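Pasting the structures here.
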Structure I
Amino acid sequence: MSNSNLLRYLHYTIFIALFVSCSKNKPAANAEEEVIPEDIVEMRYDQVKAAGIDTATVEFRSLAGTIKVNGTISVPPKSFATVCAPLGGFIKNTNLLPGDAVKKGQILAIIENQEYVDIQENYLEAKSRMEYAEAEFKRHSDLYREDVYSEKNLQQVTADYKSLKAHVSALEQKLELIGIDQADLTESNISRSVPLVSPISGYIKTVNVNIGKSISSTDVLFEIVNTDNLFLELTLFEKDAGNVSAGQKINFFINNEMEEHIAVITQTGRSVDADKAYKVYATVTKGCNNLLPGMYVNAIIENEGNKVPALPSDAVVSFDDKFYIFTFDRNKVEKGFDFTEYRIIEVQKGMTDGGYTEIIAPDNFDLKKAKVVIKGAYNLLSAKKNAGEMAC
């Protein structure tokens, strides 16, 4: 006997013993006692809890034509940032570690560089000269209109003014590049250090700095990732390329976990790689703390054209070569005890895939409203087999 069959046998034995024990303590039946219908199994609240009974509605799933694929979790380019210092320098201060959460605009580190001082000095000097040149340009323009000044001299003044204006504009761009607001810069607040800020909100993935480290403009100092918009990059075989399209649902799992995650295909590849692989991209529809970029996933792509009513395979039980499911019927109070009644429904089994089984129910069975027992069905079957002893 296999381990799973042995455990199931022991489970049945425990419940049979429970029901027999209950029968020994019940009073003798009388004409006023309720007669339980043949298709009903009732259990006391404590028995329901001990049996681990749980209910859910019938799902409509694709059990045929599913494609099992592998892939990885990724983030879009806008959710991943590599942070560098445009002009380099030395790290004066930083206190971040990998895994720390940061907000857009938050200071990541303080950087010192003598070149920062030179840029600020050059900007203030050029701005002062430009103000003088602008005044000269206006004065000479007025004199030229009054025929007091020659056109050649005006052209020279104009060229000087435009040259200084371009120089100031270029220095303003450098100030913006290193993170200094030129509107607040004066001769009294020139600084040799500037803050390096985060361009996005997210989590620190990589830290490549320490206090006093010399850095260049090409050094990667921080990597920041935002996990709010994760997507899957899945690899399919060439033969499956025609079976997937945008909008299809994907069920995927990570790290051999039992928890199921959901994604929806948003884009399919437009070419096949040299190794005959075909790429499919899907957006994760619900966030989860367990999902991280770079994780390996196992996924099942559903065929939207073949959805059938399905239940977890353990919800469909067999007896005498027939198949049954149990549905919640009602709650009641009897002799001061809370009871729950479950109705047994004979069904036909269809295909089975991925731990789910297609059910073909009677015509009068409402698939959308029924609350079907998905956990503990075998315990109810055991109770049904011993119905004569269970009503206590």
Structure II
Amino acid sequence: MVYGIKITKNDKLKHMKRTIVAMPGDGIGKAVLNECIRVLEAAGFDADYVNGDIGWDFWCNEGNPLPDRTIKLLEEHKIGLFGAITSKPKDKAASELSPALEGKGFQYYSPIVSMRQLFDLNICMRPCKTFVGNPLNFIKKGLGDSIVEPEVDVMIFRQNTEGLYGGVEWTNPNDQVYDALMTHPKFKKNFDWCPRPELAVSTRIFTKKYTTRIIKAAFEYAKKRGFDKITVCEKPNVIRETSGMMLKIAQDMSKNEYPDIWVENVNIDAQMMWLTKNPEKYNVIVAGNMFGDIVSDGFAGLVGGLGFACSANIGKEVAVFEPTHGSAPKYADYEVSIVNPIAMVLSAVMMLEHIGENSIANNIRNAVTEVIAEGKVKAYDMMKLSGSPEVILKGAASTAQMADAIIAKLK
């Protein structure tokens, strides 16, 4: 159970010793994941960790950034902690493939996107919540010369497996695809001038089944937290079929199942403006894949940035928990790691709640809260420094020192 959303039937296993598939991935993923596991162990979480291979090196050397052996581990153990990956455009990916694998039909696909689709991890939850004392919290001018620091407490529900990230796309589409596109009057009118080799098409596919599931999760979360509104963040005035489907399902669900929770319709472009004007007015946002990605990063910027942005990828059987930041390869080779591990630690807190270890989850979250409020230990981002090895000399905590500080606050 994550934030009140029931997602597994394995309740009888919740107090048994777990095996967690630890997938460090690329760049800084290893550093933040190692420190996260150290915090989990210090908090008394009894688990075995098995390494799951994933990421750029495995693409370059094996032609597969998500090897079958890692898939089998997730199938067996059901729970994953994931660090970060490097993902590059099509041409760059092809150029870095091992010469021995060239010309053998390998194509790069994001391993985290592939993992989400393979295990039906269609619910993505991204909480963005203010920590008191965080120097990176959003502030704005109030009446007169006053400064206001609004409290942000929003959960973004992002549909995780469909939409623009579904991977159904073509460059120079074949006859069957092109002929199908030509049956649409707008395509025929606006694009038949384009030579087919110069045409690239990406689809945005929503299904009623999984759109309903993500909206249901949003309503359940709002109900548990006592919120009277969910916000659908899409663009139904322009993207009428897909965004329109999501809005209609939400409105019908409100009417028929959740009459005490109303549905607010806010277009994604307007939402990006409103989130810096009155972010405190939003508590539950639901969106498709790309818009959910965009709005969650926007809200993360109000609560400290990606160093504080955690997430859960939830399926019926398998769940994977990850920070939303990237692999930051320029920091990966520093002799002393400087990156902020809090997003990774908070992702692990979501994992603990998912498997019913609420006491340990609360202990770690409270420890993080105390470290931030006390303000004695700050990562370089919290000191508003540009990332470089020299930040340690300026008083910034290393990745390990931030983990030490959290451990010291555990009860």
Structure III
Amino acid sequence: MNCLNTSKIICLGLAQIILWGGSYFILSILGKEIMKEMQWSSSMVYSCLSIALFISALILPKIGKTIQSTNNFNILLYSGMVMALGLIVIGSTNTYLIFLTGWAIIGIAMAMGLYDSLFATIGKVFTGNAKKSILWITLISSLAPTISWALVDTIFQHFGWRYTCYLYAILLIVSIFPAHRFVFSKRENETWEVGQPMGVCHLEVFRSKMYLLLSVNFIIGAVINTMIVIHLFDILTHNQIDTVSIVHIVAFLGPSQAAARILELLIGKRTAIEMSMISAFTMLFGIVFIFGNTQIAIVGVMLFGIGNGMRSVLRGTLPLTIYGKDQYSLVIGKLGRMPLFAQAGAPFLSGFILQQFDMSIFLCLIFILGITNIVVVFLIKNNINQNNFSLLNIH
């Protein structure tokens, strides 16, 4: 099985929209009503997503190893069912411990079914057009906030938050398993290669300078994205922009991230490391412009969205370019761990900085992270050019 055709790419993109909607985005709609009914604080409710991310980070390397060393796709196939179980537990909650348990289950499902596991599987199986497939899938799934928020809100307005969890769980059960079964079904004359187990694979990969640089690059990108997205409204308010204008400015973020995927298709002959450079610089310029007045901030949000959209694609394509398909599942599983830890901790870090200092210090920190990200990308490029990475496999 060398290539993903259009119907399968669309199928995987829609599956990602449903999975992201049942994990990352569902609290945006249900959170306030849950706090109101259960009499829980905002931090109690929203910190559960951080816990889910933390659990996802813990098990990602194991999932990558499993994908690499087996020729079945049970992890992707059953991710929707596990996420559905988590939502059913959340919908049935009457204590905070049960609510927390539901989010812990969702954390497992996130590791099983979201980008890292999907990219690892695609990189292993669909060798013919893996990079382009990843790009198209992320283009489709960039619509996840818009579509999932609208869907969840519609259900919520008619049935309340508990039945929204139940009905969305049904959607996950009836859609994710068939979608992944359709994409990864094997013809009778096809054989799939089982990857090398960890003991046989070159362990030097995870001790190399290249792996460390990639980890730092992915961590910084995850922290910048999380801090900007969470506090974008506060940043624009600090710039003395009125509320109506802020709503209009923020609306540019999602389309800009989708536009990044289209831009990559138009300049598709660029290498992954060249796209990393473009992404890092675009994010930095976006950060700088976000600090300005209304017109400049709009440009800033658009640039940041484009750079961040590229970054989402590069999470899959850059490791594939460097390591090749033979070690890809293992590497992407490991590389996905620390950025998820960073995402889980970023809200607490940013909240602490804003509480102890002020918005100016917070903005300076983000700017420094943006500069550091560019430096790290330059180091990755130099490492490639100098062939210091003994397992380098650029296609």
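Coordinate-derived values only; no laboratory data. Because the structure is predicted, anything quoted here is derived from the model rather than measured. Cβ atoms are built from the backbone, for glycine too; each structure is taken alone.
The value -9000 for helix-only ellipticity at 222 nm (-39500 (n - 2.57) for each DSSP H run of 4 or more, over all residues; to 500) was derived from one model only; which of I, II, III is it? Structure I accounts for this read-out.
Out of I, II, III, which structure matches 20.0, 59 when Rg and Dmax of the Cα atoms in Å, for residues 291-338 alone is calculated?
Values: I: 20.0, 59; II: 13.5, 41; III: 15.8, 49.
That value comes from structure I.
Of structures I, II, III, the largest value of distance in nm of label points 7 Å out along Cα→Cβ at positions 51 and 155 belongs to I.
Taking distance in nm of label points 7 Å out along Cα→Cβ at positions 59 and 91 from the coordinates of each of I, II, III, which one would give 4.7? Walk me through the numbers on the way to the answer.
On the way: I: 4.7; II: 1.6; III: 2.1.
Checking each candidate, the match is I.
Here mean projected area of the Cα convex hull in nm² was calculated and came to 23.3; which of the structures I, II, III was it taken from? Mind showing how you got there, number by number?
Numbers: I: 37.2; II: 23.3; III: 19.1.
Clearly, the read-out refers to II.
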